[in-house]
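Take a look at the structures below.
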Structure P
Amino acid sequence: MAIIERRTFYGKVGAGTELVHAIRDEFEAMRTAGVDVQYRILTDYLSGRSDRVIYEIETDSVGALEEMMERAGAAESVRDSLARLEIILRDTITHAEVELLRVQD
């Protein structure tokens with residue numbers, strides 16, 4: 001049964017585009033390091049809290065998600081990219097939420 005990790009960032013006004021680029025860079029660093037990550041990035045700048053940026057990762061199980069994160073964390077390039085992302089997040093978001101959702105087929 002598939003699992004979706006959904007992480008929602010609530011950015012300061014005008015920060016959405018910077019967040020999207022930073023998140024995309026992190027996932028591309030994972031792919032370059034050989035980690036097969038299926039993701040999508042969603043944005044909502046016009047309703048609710050501004051600027052909302054969401055990413056979703058889909059894996060086969062929670063165990064597969066944990067394994068993927070461990071492999072990503074072992075790659076120096078991914079750790080460097082994550083450090084840059086964390087700095088950007090500290091400067092651009094007000095808060096974030098995380099959900100682990102089970103896909104019901």
Structure Q
Amino acid sequence: MAIKTVDMNRLAAMTGNVFESVSILSKRSRQISTNIKNELDDKLAYFEGFEQELEDPRFQEEQAKVSLEYEVKPEPTEMAIDEMIVGDVYFRKPTAEDAQNMF
């Protein structure tokens with residue numbers, strides 16, 4: 001993975017605080033990571049139960065292609081940053097009323 005500089009001032013301007021931006025990116029990154037893991041698990045679940053076929057080189061190639069597809073994807077953190085810069089990440093600041101309703 002190549003190092004890519006991120007304009008932290010731009011991210012901070014979106015929320016008003018660098019730490020809020022990092023927190024939002026962290027949560028979004030975890031969501032993306034969970035979604036990717038679920039997708040991969042679903043695709044690899046197809047190969048379960050094929051004990052005899054697993055020795056077939058073509059079957060192994062197909063399984064390797066699925067795994068490689070996910071290895072070349074960008075990191076969830078990078079995807080979250082790109083989404084936030086584009087404006088695809090939804091976040092809101094809780095109001096005092098929301099805080100009161102929590103308790």
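Quick check for you: by distance in nm of label points 7 Å out along Cα→Cβ at positions 27 and 59, which of P, Q is greatest?
For this comparison of distance in nm of label points 7 Å out along Cα→Cβ at positions 27 and 59, the top structure is Q.
Out of P, Q, choose the structure whose coordinates give distance in nm of label points 7 Å out along Cα→Cβ at positions 75 and 91 equal to 2.4 when calculated.
Working through the options, I get structure P.
To which of P, Q does the computed value 31 (relative contact order in percent (Cα under 8 Å, 6 or more apart)) belong?
Q
Consider the structures P, Q: one of them gives -21500 for helix-only ellipticity at 222 nm (-39500 (n - 2.57) for each DSSP H run of 4 or more, over all residues; to 500) as calculated from the coordinates. Say which.
Value -21500 for helix-only ellipticity at 222 nm (-39500 (n - 2.57) for each DSSP H run of 4 or more, over all residues; to 500) corresponds to Q out of P, Q.
For structures P, Q, which has the highest computed value of volume of the Cα convex hull per residue in Å³?
Ranking P, Q on volume of the Cα convex hull per residue in Å³, first place is Q.
Read-outs: derived from the displayed coordinates by stated rules, not from any lab. Everything numeric here is computed off the predicted structure, so don't read it as measured data. Cβ atoms are built from the backbone, for glycine too; each structure is taken alone.
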